[in-house]
Structure formats: C-alpha cells, structure tokens
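Next up: some structures, all given as structure tokens.
Please treat every number below as a calculation from the coordinates, not as lab data. The structure presented is a predicted model; accordingly, all values stated were derived computationally and were not measured. Cβ atoms are built from the backbone, for glycine too; each structure is taken alone.
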Structure P
Amino acid sequence: MPADDTQTRALPPADFSLGKVEVALSPLERFEEYLRSRGMRNTEQRRLLVDAVFSHHDHFDADALMVRLPSKGAAGYVSRPTVYRTLSEFVDAGLLRKFELNGRSVYEHDYGYPQHDHMYCTQCHELIEFQSDELLRLRDSVAAKHRFSVLGHRLIVIGVCAACRSARRRSRRKQDRV
C-alpha cells in the first residue's frame, strides 16, 4: 500500500480495463524532447524518476514516490526537492496529471493513458478509475448548449465504496453488539 493510503482498485480487465493510448514516443523520449525545448539538461536523477514513475501505473504522491526510491547515501538517491521539481516538470511536459485529494497533491499517468474519471472512497481511501461514454456525451451536450469548446475534464466522485458500506452494515448488526 502506498504511504498515502490511496489505492487504485484492480478491476477485472474484461469489464473495466482502460487500456492504453498509442503514442509515438516513450515517456523518457517525450520528457527529453520537453527538456530540449526549454534548454534544460536531462540529468541522471531525472532519468531515474522517469523510470520510477512509469515502471507501473498507480496514483501516488511525492511521499509515496520517495519510499520507492533509494535512500540517502545509496546509488540512485534523489533528493526531496528534486522529486518535487521533477514531478512539476512531468506535469508541464504532459506526462503526469496532478489533482488535489484530501489536501494532498496526487499524480497519475496522463501520457499514453486514456481519458478517465475517478471515484474516491472516503473510508478506505481507494481511488477507482472508470470511463463513461454517457458522461462524455452529457459533457459535450452541456458544452454545446453553452457554445463552449471542451479541452478535457476532470471528475472525482466522492463517497463510500460497496466494500466499506457492507463492512459498516456488518459491524452494526445486533448480534455483534451483544
């Protein structure tokens, strides 16, 4: 479990897999292109962070990322300020998306990952990804009525998941209180 207690639910691939979007460049190549366009160097620490962030898909904050990195004094160590600065660069480069959840900055892959939305359980802190064509149609319909050009959207539905609701019901049974 990540240090921030936020989890991504592993949903059955047949029903809920978001898949991937075909991209021309790897995340590292895309980031290198971004750095070159701004006259910045691609340091070893930046390359290590690209690898750490894009080696698997999850939602994370800077603290959870720091836990996955080598500790101070070890080969491949990256300082906390470098982590924060580089995460901001990843967002600017279009590699990551950043959003606020419970007062923390949470990051997720944006490059090569399809548009999707989230449900957040306030009990277990699980972050569940989903896609909805119906939601996209509604968004586009509302935008058209207002003559608004949509560039994208972000939706986080906040509530309590089925597992937490059923756990709460089980704990309130009369036989459990006796």
Structure Q
Amino acid sequence: MSAGHVVDAEPYEPVFTGETMAELERRFAEYPNKQALLLPALWMVQERRGWISESTISEVAAVLGLTPAYVKGVVTFYTMYHTHPVGRHFIQVCTTSPCGLCGAEDTVRALLEHTGCGEVGATSADGRFTVVEVECLGACGFATPVMVGDDFIESVTPEKVPELLARYP
C-alpha cells in the first residue's frame, strides 16, 4: 500500500476505553493540562493501532478537549506518526548528504528489493515491512544508519541487509 490517503474501512472502535483510558487518566497528573498530553496520547494510539486514522484524530481531540484540526496539525507535523497503515517493521533509512555520499541510496535499493516493498513508502505484500527515507538520524559517522521500529542500527550496507532483515520475522 502506498502512502496515499486511507479512509477508515471498518466501523470505528475507540482506543480510549477500559485500561487504555485508565492509563491516560493516570498520566493527567504528570502534565500541567490535557493539551500537554497530546504527544503521549498519540503514541498510545500508534502503539495499539499501528497508525493514526482520521477517526482516531477525532477521538484524541475529544478526549483531550482539543479540536480535530489541532490534533491533525500535530500528527502531520511530526514524521514519527503514521497517517496510513504500515508494515509490522517500519524501516527508516537516513539519506541526507553525508549518508548519501556513503552509499545510502544503494542501501535503500537493497532494502526495497529484499523486503519486497518495491518503492519507498510502500508496504510489502505480506505486511511485514515498510521502508521510508528520512532526514538525519544523527549518526553521520556511522553511515548508513537505519531504524527498524525502535532499534537503531549503524553502518548498514547493501551486503548487510539480508542479515539485518532476518532479525525481524
């Protein structure tokens, strides 16, 4: 699936019910106001659903007393939030100038080939991987850095890609 607009296909089931709502309410005491809890609330949604849909944006807005437009502005500003379904393993590859000079594009091509994604931003047919290019991952001395989910891997080369992917069933 490409990174295009995705419409919620099934009836919406709220995220903030039961234990998830109780967890959010426990966090209210840690923040000066509900608005300050927006980023953690979005993380909670993404951890549970894998991405943040339009319906979820409306739910977060209602729970925190914000407008859906404000929440959507935050979601679309930060690249760490997914606004469409992604693979079980979300792969980010640094392709800025220093990494580009060290072969990042070849690493991206190897990842696209070995994952079956075919193109940047697409998800493999088996739903296992999504590969995207990102701006600086902060490891210019260890090109090419890659993040797979929360795992940070330095010095990834095309030759290391099959071994790297084998770690993520």
Structure R
Amino acid sequence: MENIAKIVFGFYTLIILGGSLVAVGAKSLVRAMVGLIATLMGVAGMYMLLNAQFMALMQILIYVGAVCVLIFFAIMLTRADAGGEEADSAPLRQNLLALTAVLSVGGILGWLVLTRPLATTGTPVEVSIENLGLGLLGPYGLAFELISVVLLVSMAGAVLLAWERRNGK
C-alpha cells in the first residue's frame, strides 16, 4: 500500500510541476490559466493523499471553481492586442537573472531544511467538519469577507478597464 501512495504522490507532484511550468512559461494568458488550474487540481490531489477530503473539495470549489473562473473572466474582459507586450519574449539577461534568483533562494532554503532538523509535534489533532465550520463562521468570518471584497474589487477593476478600452479612453 505504501508503494501505491508513493506512486500517486509522484503523479500529483508531476501534475503540480508541469502545471506550474505551463503557467509560468506560456505566452498566452489562457494557456497559463490552464496551467494554473492543473497545478491547483494537483494540490487538491495532495490533500486527498493526506486524507483531508474536505480541504480537497474546498481547493477545487474555491480556487479552481471561483478564483480561476474570476481570473479567466478578467483575462477575457481585458484582452490585450495581439502585437502588444504579451507577444514580446523576455531577453536572455532577464531569464538568467530570474534563474539565478530562483536557484539562490532554493539553495538557501534547501540548505536550511537539510541542516536544521524539525522538532516533531506528534499526532495532529483531528478537527471535525462541524467544529471547522463553526470556527470559519465565527472568529475567521472577517477573513472570508475580506477575500470576497478582494475578488469583487478585482472583477470590478477588470470590467472598468475593459469599458475604458472599448470607449477609447
């Protein structure tokens, strides 16, 4: 059973890495969006491996279902011209600087993880769905309201930008 879990973990890891590479490297915003969706679905699969079905469902409903659809609508409403900045590719110097930044941060973090062992906390406490719901609607209710305001403002901004472009302002 452990070997199957390792194979599935590797599968979801490949989905996450492949989707993230498509999201970062695609020249088309729509293709980048598909990469983001694949990455988020892989993360939902990782939640399933952790036996957190509720978190996997929320990952799919909130991030894939709501956030990605909102970003997709914003992309469609503010579509740039074909000859605009989106068609330009980054020069080699910028790519090398980005690679250097990623490798340096990754190297430092990797060194820290390998040289500083973590103290284990024991078995995690299992929280029932009812207690989780009460916590999310009680003390963490303001955070959910703020997230919805951010989504509303981003969608309103996309509509405003599209409206100004259509009217020639």
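Name the one structure among P, Q, R that Rg and Dmax of the Cα atoms in Å of 20.4, 62 was derived from. Answer for the origin of the read-out: R. Computing distance in nm of label points 7 Å out along Cα→Cβ at positions 37 and 109 across structures P, Q, R gives 5.0 for structure Q. Here distance in nm of label points 7 Å out along Cα→Cβ at positions 117 and 149 was derived from just one of the structures P, Q, R, and that gives 4.7; the source is R.
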